[in-house]
1. Taking 0.20 as the value of FRET efficiency 1/(1 + (r/R0)^6) of positions 25 and 73 (r between Cβ atoms, R0 = 30 Å, to 0.05) derived from one of the structures shown (1, 2), identify that structure.
2. Using distance in nm of label points 7 Å out along Cα→Cβ at positions 201 and 241, single out the structure from 1, 2 with the greatest value.
3. Given that relative contact order in percent (Cα under 8 Å, 6 or more apart), derived from a single structure, equals 17, which label among 1, 2 identifies that structure?
4. Suppose you compute distance in nm of label points 7 Å out along Cα→Cβ at positions 1 and 249 for every structure in 1, 2: which one lands on 3.2?
Structure 1
Amino acid sequence: MRVLLWSQYFWPENFRINELAAALQAGGMQVTVLTGKPNYPQGDVFPGYRSVGIRRERYAGAQVVRVPLVPRGAGSPLRLAINYLSFIISGYALAPLALRRHECDVVFVYAPSPVLQALPAIFLARLKRAPLVLWVQDLWPESLLATGFIRNRWALGMVEAVVRHIYRHADSILIQSEAFREPVTRLAGDPGKVRYFPNTAEAVLDPSAGVGDSGLVSELKAGFSVVFAGNIGAAQAVETILAAAERLAPHPDIRFFILGSGSREAWLRREIKCRRVGNVLLPGRLPPEGMPAVFASAAALLVTLGDSPALRLTIPSKLQAYLAAGRPVVGSLNGEGARIIQEARAGFTCPAEDGDGLAAAVLALYGLAPEERCRLGENGRRYFSEHFDPERRVQELMEHFRDMAARAGKYG
């Protein structure tokens, strides 16, 4: 079966879709990926690539076709808008040319922000007479309001109209959180085509992976290390971590390690220096293959989100990886993410943007006996296996593709 996977972001950028593409290919699907030139999160096109031109390469057996885009730069709203728009324009103007000899049975759109990237995918799916399956990772326009990217209600209304158009022209809509069902269905107009399909963890985060050894790993093991990994942006409310760290200064054994990069990284570094917060460290970004050792060496894994209606409905994609790693989880967030941590009995939660609450949650975990913390980690790993098992999810997705293609007369 031939699957055209459409995503603005793809390897060597670090996104969940990379491992899913490899798993689909390994499962017998013929996967072709239509994507842009890699530039996330630093904002510059990766070494070995150019912004212009069409490039073809291979990843885990799948063919990758890259179209031009304008890199996101330092992440200013204007530059981000140009980056999003450039991929949409390339999708309309160049993707049909790049894929002119390519036939597909289903078009699968991986849709974190911006969901607007699905517009040219709809056009291409109609050209290829293939059904379009849309996997919604972020709610638009709600996420724009949550991050402060757009606040004007007229602009938000225009974005909502475009999202409604996208949802109504998709043949199937997959949602990463059950809490997305109502807002997505409201715009899609057809509850029958909305289906729950959560994220899972990458194969590289298999908790059985070797721990290895490094300076960072040794540092993590030296005390009670609370590890945050991933994007450092507005949605993550990293100021909450700083507030909690300041309150935990009398406990020198407790340290926060923030791994990753993003739009608020520079602000965070300045604040740490200005406020002389010595128990927050920023080691930078690590390659995916380095994360199992980091997670296995952490005393706790931390997830934070801001307090907004959209973020309450979201399951942060890092949460599945945390559960799979088998370490206790501390969450400063509301809604679905907090519910999963509590339901899994994998750790402690507090309200979003509550520095005092986060400090108290970390102290509660710190006060447990090692065997009790180990039990929380095992609870999380068991919950991951029951709800987010990657092999089961891949099989479910492939069966859905076959069903959609058969309905369209493209397969079977």
Structure 2
Amino acid sequence: MRKICVATGGRSDYGLLYWLMKEIQSDSELKLQVVVTGMHLMPEFGNTFRTIEQDGFQISAKIVTDLKGDSAEAITKSIGTAIIGFGKAFNVLKPDVLVVLGDRFEIFSACVAATPLQIPIAHVHGGETSQGAFDESFRHAMTKMTHYHFVATEDARRRVIQLGEQPDRVFRVGAPGLDQLDKLKLMSRETFLQAVGLDSSKPFFLVTFHPVTLEANTAGSQFKELLEALEQFHEIQTIFTTSNSDTSYQSINGLLDQYISRHQRTTKAFQMMGSLKYLSALAYADAVIGNSSSALIEAPTFKVPAINIGDRQKGRIKGANVICCEPRKDRIVQAIQKGIDPEFRNSLKDSKNPYGEGGASKRIKDHLKRISLNSEILKKEFYDAPNIESSFVKSH
């Protein structure tokens, strides 16, 4: 059996990998290995490895990153610790291929460890850009360590080939996060809001804000601008999902705690909602606000207005539902007012999701069964494409 090792570092990538993991788990010709790290193993983020176990997955290894604090130095040390841990785990598990997703520093560590151990790597969601975060560099570095690429869009495919990757190893499959929309039966709006403790007769916002890690010491001030903007919409309830473990995340979560203490009846915050509740929130929200990638990838399917604040997602493909604004109170207020205007929402009725319509997880699993994993693929030859446009081929 071909051993497929999936590495996950937190709620964000796990939610996108869930159905791929199910596809691998249910295939009699494949053996799933699950390695967890990062926020999954941190009490302040809910020890979400337990959710993975409750979902029916056996965890093959836990890689403790020993992240202490939210400084750049702390994150740098955690990367080194994670590389050592992944190296030990991979040496025991001996996977035939490692599957990673996205651009997080924890998952970058997994790729670094796999490279000298000569473990082929398959990367999901490469070729995208998020110019406001140092994750941009990690994503493209992971692309250069990767042997097979599963990208969401044609633009992403072009960028991966620009980085010198062989076109016949770059597969456009769509965004795996959209598979959840087909496979999960969402809660009703009333049931969902009752479950999270809010009034089902009133509107609500879904808010997620992460630090813009390439802008030093701006996380707290930018989030404060957002909170002050939300004060202008006191008649609308708010659901927050907390920040990832990026530099300065503690300043965001600290301000959020203070805000919730002042608005306990109309505001809720969650470290981990789970896919069903989160997608239900996304479907019924009057607007999605912040700088999360889900506002760009999943929200367009629901035709939900998304207020994208600041530069964290700068460079990503954006659908018609996305309204971009500066991280200033007045600009945020203007963007929210536009988003909740019925005329704007009506304009989204015929809009398409630029990230596809689902089915990516099965496509990736089918490729993982067919791709060559012999030692020759480890000898990566740089693909020098003078005319990239002519090199595109249908890949799914």
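Read the figures in this text as sums done on the coordinates, not as results from a lab. The shown structure was predicted, so the numbers you read here are calculated from the model rather than taken from an experiment. Cβ atoms are built from the backbone, for glycine too; each structure is taken alone.
1. 2
2. 2
3. Going label by label, the one that fits is 2.
4. The read-out comes from structure 2.
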